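These notes open a run of structures that come right after.
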Structure 1
Amino acid sequence: MISEHIKSMLDEKIEIIKHEGKPDIARVGPINLPVQLGDKEVTFKWYTWLNLTNLPSTKDELLEALPQADLALYQQSSVLVYGDFSNTDEAFIRMHSICHTGDIFGSKRCDCGFQLRQSMKMIVEKGSGAIFYLADHEGRGIGLFTKSLAYLLQQEGLDTVEANHQLGFEDDERSYEEAIRVLQSLRTKPVSLITNNPRKLASLREYGMLVDTHVPLWGDVSSHNQKYLQTKIKKSGHIYDFTTMILKEAEGVCE
């Protein structure tokens, strides 16, 4: 049993987000999270959230149920918030899909690790924003194990879209609905989305979020990810901002 004292300490830091016809979501935070960005230490406010399907929707009962929930077997998503995110007129957000290989290991087969760190820097420079780190989005929603199979097919010459299709998946299996519900619990004013992906823009607008613009983010181009980036532009409709001149034709990405 969790003591009443501990429950009272946590009560104000847990919010149950409800939506008619949808599973409840428990949001926890904010938690002060100091982060080293280059030569600068920056403190973000960190939140996590949990879909409460098959779990209690009251705070006390949820806390009591956690030891039997086996949450370590599943990934949970979280969000890093910077500045006065709820109230500032302008704010950047990024919906960042977890990438075990790029974010953790620094793989050059994609640009995910670069995009994550660069988005954090952009939000700090803007003065307000949030990065949603989406745990069920590995491999554009096919999962880490299946992503490894897709990588093997890519080594045999298939591109990233073809590999997903050959394994029986759509090009992109991700949903942003749950993250958008959490976003709406933190901010109701318009946001600017850091993305090259028009599907993310469409998803936010579909679920009623006010997105006034998008900010492109290209970089970390190498011989290892040229085909991958080119495929995202040609087959997945990613927005290429020619004014950045990051994906130069000389590098073979935009041929």
Structure 2
Amino acid sequence: MFRSNNPVLSRMDNSNIQMLESAPMTVNGTIGKTFALILIAFVAAAAMVYEAFMGYTDKMMQVMSIALVVGIVSGLVASFVPKLTKFLAPVYAFAEGALLGGISLILETQFPGIAIQAIGGTFVAFMVMLFLYRVKAIRATEKFRATIMSALLTIMIIYLIDWVGGFFGFSIPFVSGNGVMALVFTAIAAVVASLCLILDFDFIEKGAQNLIPKDYEWYGAFGLTVTLVWLYMEILKLIALLRGND
């Protein structure tokens, strides 16, 4: 019987999976949807670049603020209501693309070429994790899953405290600062984000093997996109810290 700690797959086991009226989830289908979401994000980022070159910097900041809210709301709803993911995943991808495009443009003024470096770093990290997963050098065991989820939760709580503290003039030095500790924390976060890809790969593979409904291809693609967005942000921040300390 198929069991998993994944919040989606944990609701499903083989006793509930019967002959499907439509085609089940497939790895190729999930990959295709992931590429579609990434393309949407790139289109949104390109739109932000266009706005910047046209001189609409004030409008760009407004769009970034809206994108932040839309990204958080659509991401949370899609995470907890999988049936809505096929509708919300494109919204999330567009919002995050606009947000990351704006952030990247701002950093480009300080560190020319940083966006290309971050994209390259994200691609390399993705390919390395995929290779390690395929050769079974890293397995998504229950212990591995629990460890990564604990690390992920800890990092998210730290970021949340720092974000809320910002409204009261308080910040965590190793999160918002630019010293050695900030560099170490960001590097750790980037490693955890990379290892989260293993969990995404496992979800997609296990979902296809166990013939879960095809709509979950969107959930798998959404999860992978969320991880890639986070990974890009951490690598972008890491490169900025490294170049800023030169």
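Just so it is clear, none of the values below were taken in a lab; they were calculated from the coordinates. What you are looking at is a predicted structure, and each value in this text was computed from that prediction instead of being measured. Cβ atoms are built from the backbone, for glycine too; each structure is taken alone.
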**Message:** To test your reading of the models, identify which of 1, 2 gives 0.95 for FRET efficiency 1/(1 + (r/R0)^6) of positions 137 and 153 (r between Cβ atoms, R0 = 30 Å, to 0.05) when calculated.
**Reply:** 1
**Complete:** With mean count of other Cβ atoms within 10 Å over residues 65-72 computed for every candidate in 1, 2, 15.9 is reproduced by structure 2
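Which one of 1, 2 has helix-only ellipticity at 222 nm (-39500 (n - 2.57) for each DSSP H run of 4 or more, over all residues; to 500), as calculated from the coordinates, equal to -9000?
On the way: 1: -9000; 2: -26500.
Computing helix-only ellipticity at 222 nm (-39500 (n - 2.57) for each DSSP H run of 4 or more, over all residues; to 500) on every structure in 1, 2 gives -9000 only for 1.
Starting from the value 32: which structure in 1, 2 was relative contact order in percent (Cα under 8 Å, 6 or more apart) calculated from?
2
Tell me which structure, out of 1, 2, gives 17.0 once mean count of other Cβ atoms within 10 Å over residues 169-176 is calculated. Kindly include the intermediate steps, with their values, before the conclusion.
Details: 1: 17.0; 2: 13.8.
Checking each candidate, the match is 1.
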**Prompt:** Comparing FRET efficiency 1/(1 + (r/R0)^6) of positions 25 and 177 (r between Cβ atoms, R0 = 41 Å, to 0.05) across structures 1, 2, which is largest?
**Reply:** 1
